[in-house]
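Below you'll find a set of structures to go through.
Please treat every number below as a calculation from the coordinates, not as lab data. Computed from a predicted structure; not experimentally measured.
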Structure I
Amino acid sequence: MSSPSARTADTVVLSRGPVRVEVVMRPFELTVHRGEHRVLRSVGAWVADGTAHDHFIKLTEGVVAHEELSPPERLQSAAVLSRSPERLSLTVELSGGRRGRLEVRMPEPERITLEFEAEREPLRLAIDWRRRSDERFVGLGARHSTQFDQGGRAVQLGADRRYTGPDCPAELLAAGGIPQGDCAPVPWLVSSRGYGVWVRSEANGIRFDLTGERVSASTRAAAGPLAAEIFCQRTPAARLRAFCRASGFPALLPEWGYGFWKSRDVYEHQDDVVEDYEGMRRHDIPVDAIVLDSPWATQYNTWEFNPFQFPDGPGLVRRMRDEGVRTVVWVTPWVNLDSEDGQIPPQPESERLHREPATNYAPGAAGGHFVAEPSGEPLVTEWWMGTGSPVDFTSAAAEEWWRAQARDLLALGVEGVKADDGEGYYIPDHVRLADGRPGSQAAWALGGLHRESLQRALDEVHPGRGVVFGRSGWTGQQAIGLTWGGDQASDFWSLRVLVVATLSAACSGISNWSHDIGGYLGHRLVERCPPELLVRWLQVGCFTPLMHAHGRMPQEPWRYGSRVQDLYRAYVLLHEQLVPYVRAAAACAARTGLPIIRPLCLSDPGDPRGWTLP
């Protein structure tokens, strides 16, 4: 039971269990204590007017974030509106004369919630606090950064990934690098000084500024009040467990979900699929699944085999399954009016198909199953495989419509779905979702809802045996399937930042993790992965929960010569031997939230080396 008490006329104290929150009204200051230890110092808040000019680059899926902000107006003073054993509601005044509301709650021991809003809607709402000189920060989802400790960086989630590797042109390097898709952000920050911060929002524009003496977490006010939760458990591992308890524990997958999967960017014909799985068998390399990446369907995304590319898709699935190889199919939450700009198989009949609207587009539009413009018409926009409309998974009818199509395909024996795309940067602020929220509040919700829909379909057709393999991330997506690390170039710089992304994702609750061995994009975008790099990537992949080989270039082991082929086989065999141990660690993660890949800061937080990478 929490207990509010007045220390002076201008101070209110809330306490619950070992945690105490002290609020000074004038000048405003909030402090969090755990026992005798001061966890958070000099917590304040501010707002700033301004305009946002974020720019999305379709070719690389990167976002260039830019805002023009007025000087911030700081919270100066507060007065009590109401008090209860678990809640303190304040009216606040800011330095520019603007008024607002701040609510402090202690819903359970070791957990504090703050909710802040201001009148005359500003562009940005923020809470900030004083940083200690030796403080480290990790988490925030998969940070493709050269540094594991995010201290000293300003991170806008969904817009924080830049390629600055050896093949970045000098003029782009001077501008900060090539923007890339920041696919798996999580608004969860872990400090080395005894706390974690979770911003409870599904909007674009969430920003953690960790650059100065005062650090901040902020949102755009169009997303609604800033809601932040502060976790004060004694250790980082305990804080991560509490975060997963609130947002979802990692999924426990069937054993084949932790094995070795093989894929190519384009299987031009089903004979290429046969070449892959028979080639692996011929070279004594075990394979658990083949991923039919894009394209495989008649158009994007009909859930129907293209009969010219896959003359006997169902027979292929059955044949592979009879030989112990599962089939995973690629999909995105888009239905196209025009797929001509996407990847197309080489058959003339396939090219004709992709110039036509997807056969399920008209029924989807008629049923109101797509994200809508304010006029009620479907949002139609370009994405990297053509022009179409995203499915609105906040609509129960749309979710059932999509899931029914998935079920029909899964009934043929397909046991996994690769859920590509789904990131919030594709969803404009102005659109309206079926649940009433605008895009400005819920852009990152749709990827998780898509995963849920696919998992429901798999559970209905293959209970306990199906796997979702997703790219987009956000709070709670660790509870469904696997996440992979997006598109990497085939160079050592990209492999290094992938290690950082792996560890930061683990600190954010993402336990079931994978990546494209050898790099998806290729070497300098035009060559296959160099042999030495492929072997090093295999070594990393061997000790990743799912070992997954995929790329735009021909990177099958038999194309590299006997030495690389022997090493390829050795690391796949070693990974297969480790699968029972990996799944045991996954079962632990499903119970406790502690990830399969466990960064040292979770195991030994007192050693400062565990919060950095050399």
Structure II
Amino acid sequence: MSYFSFHRHGVYAATASLTSLLLLGCQATEAQKKTVATPDFGEHVLIMDPSMPANEVQQKLDALFEQQESNQFGPERYAVLFKPGVYHNKVQLGFYTQLLGLGQTPDDVTLQGGIRVEAAWHGGDATQNFWRSVENLSVIPENGTMQWAVSQAAPLRRLHVRGNMLLDDDSGWSSGGFIADSLVDQQINSGTQQQWLTRNSTIGSWTNANWNMVFVGVKNAPASKNWPNPPYTVVEQTPVVREKPFLTIDHAGNYSVVVPGLRQNSQGISWQTQAQNETLLPLDQFYIAKADTDTAYTINMALSKGKHLLLTPGIYKLDAPLHVTQANTVVLGLGIATLQPVAGNAAMTIADVDGVKVGGILFDAGEENSDVLLQVGDSKNTSSHAQSPISLHDAFFRVGGATVGNATDSVIINSNNVIGDNLWVWRADHGDGIGWNTNKTRHGIVVNGDDVTMYGLFVEHFHDYQTLWNGNRGEVYFYQSEAPYDVPDQQSWMNGTVNGYASYKLADQVTHHKAVGMGVYCFFSNNPGVKLNSAIEAPTAPDIQFSHVTSVSLGGTGEITHVLNNQGDKADEKNFVSRLAHQ
């Protein structure tokens, strides 16, 4: 989120006509009935079939967008599933909406007409276009360019764009973003994007930059020899990653979840060659949860019996954590499924076991304070999961905004070898239930485990350190963070005798660490006289490496005195941007 947008928003109420359209979208066709029954995904999952008339599909998509275009903090959640085939439709994508192709590869589903996200609802300012996603399909965009004007929590995965991409809306500000395992045939124009991570993709070319553009394992990434002119950070190969699990359907109508295997030292997309190390899990191995009927008890019963978990769209009010205790469990959310604790509990705990995969979930703090929203591993230990790590994909965390929320720490990672792949950890700076003493927090994320790797870590507005990293041999590829906007005065935000809390704190005992492509910003809107002494604090050691670090005073509103420890110039009202190439 950027300082360039503060406005409240209108929320459209669900209408009877839209509900009826959604129910129609969930009904099986005659062809389906002759094969196998469609799973009961609930009324907030639309299933599209290429045999449906194009105008019928378009009517459903348009009604959905009308409701969700500006529904930033509303309770509605939707997933739109496209069976393999060609669709002659234009899709505009609003809040809490996920588009999913059900093919084995993205090219099995083609949207001829394209997908578009703009920011007309917010005057062309895309810095509040959050919480939406597209996965596993191909797009032939209208007029040759797919517009994807978004900010955080709006990932693109397993996408084939048969044309160009534009990442802003008519030069309005934008603050994204994340693309992974995608093929863009022609050029990506980042426009006004402040920062962006592209991982394991193949692109035709890239143009434009602002502060922090990072490319990891990307074929045809732009040259990066003259950082920061332009500010491109290029890592040729991705050290270790697992792609997010995804839903598919076969010719007989059987649904399954594909679980990709680990990739080591990889570059480019995973899906143009024969899949390796993938596991196919039939959907009958999953408990299909529904927010209006399921509870923490019913879901935990299913998990304890060895079921995987598919969370259909909705907000799950939980009076106890979901306990993921068995190795290799898959927890997959559809339609930005949301977990909200209601009794001061965590939303989810993951045991210190091999191979758990969690993806597509928004963890939303409740009014009663939770010590933590997601905890991975019970406590710090020496167990290695290098051969089968726990992985978190498109995991989003929110404290305030939709309602009053309180959480001491949003994420605590105790297990070793965890992979994080697109995490946005956000204390709300706008919406409902916000204020220095209202949505109370400490840290965004605390990493105690060793050998933890993050691709795309976004952490914003917490009261203390945004990120506290205690484990050894951690690696971070792309970091974006903003200090809290609402600091009332300097005295209220002191770390002992030091002005403010660094965004990224590497603990004193750490001896090995690597972080590349980092951006830390301030916008002290309540009191522009507030200062942050250093964006990053870290011990100095031969095996601690920081590369391409940027601090920004947004509009010159407040000061970041140093970039890293006591290195780097001020970012303030006279010099908005300060950079440090290496430590």
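Here are a few things to note about the model shown:
- Between structures I, II, the calculation of relative contact order in percent (Cα under 8 Å, 6 or more apart) yields its largest number for I.
- Mean projected area of the Cα convex hull in nm² - highest-scoring structure of I, II: I
- Ranked by volume of the Cα convex hull per residue in Å³, for residues 286-445 alone, structures I, II are led by I, which has the greatest value.
- For -2000 (helix-only ellipticity at 222 nm (-39500 (n - 2.57) for each DSSP H run of 4 or more, over all residues; to 500), calculated) the corresponding structure among I, II: II
- Calculating percent of Cα pairs over 33 Å apart, for residues 70-301 alone for structures I, II picks out I as the one with the greatest value.
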